[in-house]
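The structures come next, written out as structure tokens.
Read the figures in this text as sums done on the coordinates, not as results from a lab. Because the structure is predicted, anything quoted here is derived from the model rather than measured. Cβ atoms are built from the backbone, for glycine too; each structure is taken alone.
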Structure I
Amino acid sequence: MLRLEIRRNIDAQGFEVVNGLLEAAERADGQRALSDHLWLDLRQGGRLGFAAIIGWEDDHDHPVAYAQVSRGNDSWSIDLVVHPHHRYDMAAIGPDMLDATLDIVRSEGGGHVHWWVFEPSSIYFELAEKIGLHPGRELYQMRRPLPLDAELASRAEPGFTRGFDFKRDATAWLDVNNRAFAKHAEQGDWDIDTLTARTREPWFNAEGFRIAESDGRITGFCWTKMHPDAVGEIYVIAANPDVAGHGLGTRLTVAGLNWLAAHGATTAMLYVDTGNDSAVNMYRKLGFTPAHRERAFVGDIH
């Protein structure tokens with residue numbers, strides 16, 4: 001029988017228990033189980049709006065499932081990670097874990113919820129329907145080999161971007177980011193604490209956070225992230241809405257790819273909405289092809 005342990009804070013011991021399950025899922029799936037936003041909430045022990053649900057079975061010395069609730073911007077993020085050895089029992093484990101997350105959201109006044117799933121099979125669509133969520137945004141993860149050929153690489157001339165300087169750039173960057181992602185649940189409405197938390201992550205490299213500017217004003221940025229195994233990610237990219245267009249997206253992407261290649265990446269990856277035809281087409285022209293899909297299930301919980 002599944003037993004649920006609900007925590008509003010995670011201490012070091014609790015983190016190690018949960019992280020063991022997350023690492024098992026990462027080995028099975030080839031990618032980290034939680035988004036950066038949820039991962040930071042877990043790492044920091046539980047901020048306002050955080051809850052951890054750990055699923056146990058009496059005959060196992062490790063958790064069989066983990067679910068998390070995190071509040072961000074004007075919505076709630078939930079996630080469910082089932083231990084690879086127990087995914088055959090997803091239909092039995094999933095409903096109890098997910099119901100617990102939504103009960104927590106209701107207890108906090110409710111709101112809009114999104115649940116991201118990597119390559120969802122039919123069981124995930126069924127689980128989402130049972131808890132009142134419906135299919136929402138879908139993302140491609142796209143990849144391409146590095147380095148770029150000389151013609152593509154030349155589209156971002158040397159000196160087009162520079163590294164990020166927190167004292168100099170933080171306030172102006174937050175303004176550009178929040179206007180560019182005004183309708184984005186995870187990336188919009190960042191504050192200085194959100195940015196600071198990201199810059200304290202072990203992977204952060206200020207030189208890989210490429211800033212384009214004109215007359216002292218940020219015109220766009222391409223924030224990159226290095227992963228193990230020589231994989232480099234276009235982590236966040238945007239043009240200042242006041243100056244968007246004129247091929248700026250391509251030049252920013254190329255600048256980021258050039259930086260990643262120069263620092264050891266042999267594969268580039270990024271995420272993009274499958275319905276964003278202009279962005280998908282731009283990335284295809286730069287040699288990216290879809291590697292897999294992720295789906296959000298969304299709904300309003302009262």
Structure II
Amino acid sequence: MSDEIRGMLVFARVVESGSFAEAARRLGVSRAAVSHQVKQLEARLGTRLLHRSTRSLSLTDVGASYYQSCKLIAEEATSANQRVQSQRDEPVGRISVTCSTNFGLARVVPVLSTFRKLYPKVELDVELTDAIVNLVEGGFDLALRAGPLPDSGMMARKICSTQRHICAAPDYLEAKGTPHTLEELSTHAWVTYSRNPGHIGLFRDSREYRLKIAGPVRTNNAAARLKFVLEGHGLGLLPAHEVMSQPEGRLTILLPDYQLTPLDLYAVYPPGAASTMKVRKLIDYLAAQL
């Protein structure tokens with residue numbers, strides 16, 4: 001039966017293309033192979049399907065009728081292949097994602113939401129935490145983490161960079177004064193993030209400056225850091241999306257003539273995870289949107 005169906009498909013291609021040579025080119029086989037398939041089909045049917053000449057082909061009456069059936073089979077085969085390809089191109093299944101709380105709520109969750117609307121067969125398991133979790137032990141497919149990254153044996157792809165600003169609440173500056181130089185900046189209290197080192201790098205006119213920072217409040221949560229800065233407990237090194245989320249006048253950007261090292265965000269995943277189409281699609285989508 002498989003040989004007969006193969007012969008019907010080849011016959012349909014010969015009729016559509018108008019020649020054995022062109023049918024062979026479209027099918028990626030030799031002209032002799034196409035001719036052999038048609039001859040075998042005619043032998044099995046016990047009738048001639050084509051009138052052959054050195055310059056042209058034409059259908060016999062039986063061949064014209066038979067072609068209609070072959071055409072339907074060929075169209076259905078093409079449609080079936082397209083359906084399978086469509087399913088291969090559409091991500092399906094559960095994806096476990098972890099990222100920091102504040103950035104996750106502000107930037108990542110909206111992107112995950114639109115991704116799921118595009119691919120409704122995807123199930124998302126999202127854990128927002130500022131802790132560095134073990135992806136393998138936690139069963140995560142993907143983590144979004146700020147660099148620099150430790151050498152953990154995980155794979156990583158840079159997704160985006162976000163600018164950072166030194167900020168303070170107006171109430172704090174009114175009480176403690178507004179710093180206008182790096183020397184003044186180093187004398188102020190800071191709300192520090194426990195995952196950051198006790199110093200920051202600033203750039204101006206292609207020159208780098210290093211500044212030690214310390215203060216009365218230290219936290220491992222970005223949302224808590226923002227809250228303490230807003231409440232006037234000290235200066236804070238805040239990513240641009242946190243600054244932009246606040247109403248005008250709630251935060252003052254200090255020393256805007258200096259640039260800080262951008263915060264790089266990476267998609268981190270266990271080796272082999274990106275070989276699954278659903279994870280690869282999500283990583284590509286995050287990179288495009290963020």
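Here helix-only ellipticity at 222 nm (-39500 (n - 2.57) for each DSSP H run of 4 or more, over all residues; to 500) was calculated and came to -12500; which of the structures I, II was it taken from? Traced to structure II. Give the label, chosen from I, II, of the structure having the highest value of Kirkwood radius over Cα pairs in Å. That would be structure II. Here FRET efficiency 1/(1 + (r/R0)^6) of positions 143 and 215 (r between Cβ atoms, R0 = 35 Å, to 0.05) has been calculated and equals 0.75, so which of I, II was it run on? This value belongs to structure II.
Name the one structure among I, II that Rg and Dmax of the Cα atoms in Å, for residues 47-198 alone of 31.1, 102 was derived from. Only structure II yields this read-out.
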